[in-house]
Structures are given as structure tokens and as C-alpha cells.
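A short reminder: the numbers here are calculations on the coordinates, not readings from a lab. For clarity, every value in this text was computed on a predicted model and none was experimentally measured.
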Structure I
Amino acid sequence: MLKTQLVRHTNDPDRVVALAARICYSGMDFGELNEKITDSAAAELVAMLRKMGHESPFEHASFTFCVEGVSRTATHQFVRHRIASYSQQSQRYVKAGEDEKFVVPPEIEDNPEAKEKVSAHYRAALKLYFELLDMGVKKEDARYVLPEGAETRIMATMNARELFHFFSLRCCNRAQWEIRAAAVDMLKEAKKVAPLIFEEAGPGCLRGACPEKEYSCGKSAEVREFFKALDESIGKK
């Protein structure tokens, strides 16, 4: 089962971004600048930076997430975002358990016949894995028979600028269902601790016309309602 946790983040990330931008145009030393910039001024500055597309100050805020219960198919998509750091559970060193879990896509989950075939495949692959181990094959080689659907966990650290890009692509309806679910959970956690930075974060259609153009899902209005409800759910806590 998917579980996403924000493990660590830059302290007061919204303010850090504002200070990073202000220090470029101020003759004050950092201590004085930090004392004089108000929270409201920091908020205005972060909003202005987003609007003007001045993104480098956002790189000073970083966020570390642990995502569990996802398939190796999904984590292969995560690591395509190269401006990030990753640590993933290793099948080379961690032996699969007798009760090893596998991710079943919703489309297959809702089709009893397909689900049974996939489940049988998973069971057969796991059986072969243990047979290979019993034959003296090393874990690092026996793992080759395990399906891409095997559950794993990954820790990812990204700065706010890269996260904004990640959310633009992976929160989109056209993103693969599993990484989209993880990205939406990550966005929700990020908004709680950095509401100014991520105020407009999410798929491109939240900020204007769908960037997918002829490949659009055609559901921009529904997408906007979804993320509006997400914001409201955070505000109620």
C-alpha cells in the first residue's frame, strides 16, 4: 500500500527562498536582513519570484520524502528526475520474503480473471526465486526473476525548484497512475510546510492552458476542482 512521508525539509523554507532572493539586491549583512524582512514581505517576494519565473532562489529549500509500497516500475520513473538524490531498497542485499508484496494496477484489480492470472504469475516468480536461492544462486542473481511489480521503497531529496517541475509532470492526469498518486501525496505534504512556495504547484493546467495540447486529457476543469479540494483539505487541518 502506498505510503508517503515527508522526512525532513529546510527549516522555514518559504522564508529561506525570500532571503536568498533579497540578499542579491541588499547591502545589509545577513543578520540585519533576516531581522528586517517581515513575513508579509517574504510572502510577497516569493509570489513575485514565481510570477516572474526567477527560479534559482527556490533551489535553497530542499525536501526529503520516503515513498513506500510502490512498484519498481514506479521508482524507475522517479529516478528519471535527475536533479535529485535517491536511495532505494536493494534487491541485491535484501532477500524477498515468503509474503513478498506486489503492486496490482487498478485496471487489473477490477478484472477478476486478469487479477488471478497476474497473481499466479507473481506466485510462480516468487517460487522460482526461492528455488534458485536453495540451489545456491546469489540473491543478486536470483532477483532477475522477480517482476517489476515487486513492492519497494525509495527516499528522494529534491530542491523546491525541481519539485515544482516534478509536480507539473507527475500530478498530471496523463502521468502513470502510480507515480501520480505518489506525487499528489508528496505535493500535499509539501504544501503543509511551504504553502507559499507550492501555492501554484501541480499540473500545468492549474496555471493556464494544458501544456499537453493535442494530448490533453480534456478534463482541466475536473483537475482544477480536484486540486482545489486538496488545498481545502489541508486548510481544514
Structure II
Amino acid sequence: MAGLAELGRTLSVWLLPVLFAITLHEAAHGWMAAKLGDDTARRLGRVTANPLKHVDPLGTFLLPGLLILLKSPFVFGWAKPVPVAFHRLREPKRDMVLVAAAGPAVNILQAVIAAWAMHLTALPPAWLGEWLHQNLNNAVVANVFLAAFNLLPLPPLDGGRILTGLLPHALAWRFARLERLGLLILLLAAVAVPLAARELGFDFNPVLLVLLPLADLLFGLVLRVGLW
């Protein structure tokens, strides 16, 4: 019973922060695409904060939940990708950068709002204030790590698409071809390489090597803006 109570408490302070971090990230992509000429996501009802329109059972619930329960050093996940017809954007190469950047930008905004809202948790009764404070703290953590993870410069992550849009045409189309293998490369770098390194007697995780400094940078930005 104690284990179930602890599980319920953990989920109660993580579920909403992770759910909104992931779903609003995707909604932001659709919103920005609609502003720039492609209303595909809007017509499909994906420009909404309703999580039911975005959830992916594996990426939105099972994977983040497993990482939380395993006390992973970082938590990430995904929702159903928002469809974007890049050829319908007014300036496809430039607008690809803006559409891709919208997701991480909304995560940073959510993290700043959550950090600022922590000032208000002293107002309600202590038991409620503590629960709200933990939710808001977890919202900062979830949003910062989701933004940092998506900014990794590998397609189909947002960072890869931003880099594709910024590269000269001759390099951009070659780099974009990595998108078919991007998730496989990411899984190898995040799982297979660390396991192999551990078997050889040392710790090495190339994903964390890039992700953690970027997350630290974003944490610093969020705390400076949100806790002033």
C-alpha cells in the first residue's frame, strides 16, 4: 500500500506538468505553421491545448512515466507530431526554422511562467501550497528538458530542422536526408553507446554530453527571468 501511495503521489505532481509540456509544444508548431501559411494542423484540430488531440500512448505516458519511476536524470517524451506541409509556407526555408523553434519556445515560456508562479504557492493552505509548488517545480524541469532535448541538432528533432533551415541550400538538403535515420541514431547514441561503454568499464553518454550543458543554460535563463 505504501508503494501505491508513493506512486500516486509521484504521478500527481508529474502528470500535468509533463502532459502540458508535451502537448503545448506540438500545438505551438501548428499555430506557427498556420500563421505562416499552412493551416493543415488547424484544419485537423491540432492547434489546441486539449491533450487528447495530441497524446501518443508511448511517448506521452509510458516513456515519461517509466523515466520518472526509474528516477532518470532527465525526463522526455513526445506527442503525435503535428503535420506541417512545408511547401505551403510562404518562405519554406525561413519558415521551417520558425515552425520548429515554436515548440521549444513555448516550453521555455511555460517554464518561466511556472517559475514565476512559485511565488504564489505561499498563499493557499500549506498542504495545497506544497503540492502546487512541486507541480510548478516539475513543470520547470519537464519544460526545460523537453526544450533542450528537442533542440539537439539532429533531424527530425526541432534543432535538426532549425539547423537545416539555417544551412546553405547545398548543405541543407544533404543534412535533411538524415531525418530517415535520425531516431535510430538518437537511440544508438542514448542507449546502445552508453551500454557498450559501461561494458568496457567507463561512463560515456554522447546525448547527455550535449543535453545537460544545454539544459543548464536554459535553467539559468528561466530562473533569471522567472524568479526575479
Structure III
Amino acid sequence: MDTYNFLNIPDSCFMGNTIYKKLFYENADMSTSDKSLFTDTINKVTWLYCLKPETINIPAYRDEVRGYPEIEVIEVLVHKDYKLKRIAEIIMRTIPYPMLLIFKLEDKRQFYVAHQRTSQSDSSKNTIEEFIATDWLDSDSTLFAKLNIKQMRFTNFYALYSDIVDAISIYNLSAIIPTDDNITGAEARELSAQIEDIEQEITSLRARLKKESQFNRKMELNIEIKRLEQNRNKLLGGDAL
């Protein structure tokens, strides 16, 4: 538990329970390859904290779109860095609560968060809106100080979880471009998405360029790549902030 003191979660929320892989095998819609992924990649899953009205003075939240009765903090100890997004998706769909999911590989950690909404076709299930993940973080990462929940809103669990998601979103953006203290989580996610879209388009055009034989078409592709690179560099230089 001491490892996660930076979260500043009260001891009353501590669980420390092992979540056995059998839970996912029996309750998740897992293919044979998914089960192999869990077996080969995961060493242990631990339910670290459960934040609910009975353990912390924060009310539950519900509207017509989502219900956040509690927040879970779950650690996944892994042997290797392999298909972690798929593992995160399975865990978040099987345990239908907003969660801070922490992958741990040796002395490094990686965080996954995602807002959820109630499925329109099945109210007992949640739909994951958007995965937000960090890179692997060393123990001296500046993000840890930003995840102190005592600095966040205790209005309800949706407000608290939104602050967690925003803190990670802003950190991710600050790792690649200059940011200021006024940027919001939504703005950070939008800029990150713009940069990622441009990067993917550049990668796609470069692949097409390698296969292109016509000189004129090569020139057109090169010009388009240069234009996209200029747009990306403007964003990376912080011009959009």
C-alpha cells in the first residue's frame, strides 16, 4: 500500500485483495488468444482501493448517461509489455466501474483510465468511451504529484474521476509539447488527438510513397507530407496553446 501513497487515498478505502484470472475467464467474453494473453502476460491482479460513499466522504453520481457509484484502483503486475490496451479493455468491461488501472512492470508503472457510460442495449453493462494511457513511468515521474486526490473535487465520483482523467490527459500532452497551467483536460485530449491523427496520416503517406512509381505522384505525396509535418511542428511548438 505504501507504494501508492502519492494518491493520498484514505486507509479506509484499502482493499488489497487478489482478483483471480478465473473471474475474467468466467465473466468476460474472451477468445482463446485473450485467455493466453492473460496467462502469458499477467502475474497478478490486485484490487488496491475501493472508493465508495461508505469508505470516503464522496457521494455517488448518476444521470441518464452514466452511473458512478464508486471508483476502483486496480494494479496489474505483468511479466512483459504486450497488448496492454487489450488487457485493460477486458478488465474494464468485466468490472463495470470507473477505475484507475495501473500496470506494473518491475519498477515502472503505466496508467489507464476511461470514462464509461451505461450501455443502451444492456443497462447492466458499460460502454467505454475513450482509453487514455500513459507511457511507462519511472518512480520520479511528475505525474504522481498530480494524482493526489486531495487536490481534486470531492463533489461526486464523476467529478473526482474526471479530475483524474484530466490530470493524466494534461500530463500526456505536456510530455510532447509545451503547455501552460490554464489548459483543460478536454483541450489536452483534443490536441493529443490532432497530433496523433497527423502522425498516422504521415505514416500512411510515407508507406504509399515507397510503393509509388510515378514521378509526379511522388512529388504530390512529398508535398502533402511536408504540409502535414509543418502542421504537426506548429502543434509541437505549442502554437495551438
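Ranked by relative contact order in percent (Cα under 8 Å, 6 or more apart), structures I, II, III are led by I, which has the greatest value.
Given a value of 49 for percent of Cα pairs over 19 Å apart, for residues 35-98 alone, point me to the structure among I, II, III it was derived from. The value was obtained from structure II. For semi-axes √(5λ) of the Cα gyration tensor in Å, the calculated result is 30, 24, 17, so let me know which of I, II, III that is. The read-out was computed on structure II.
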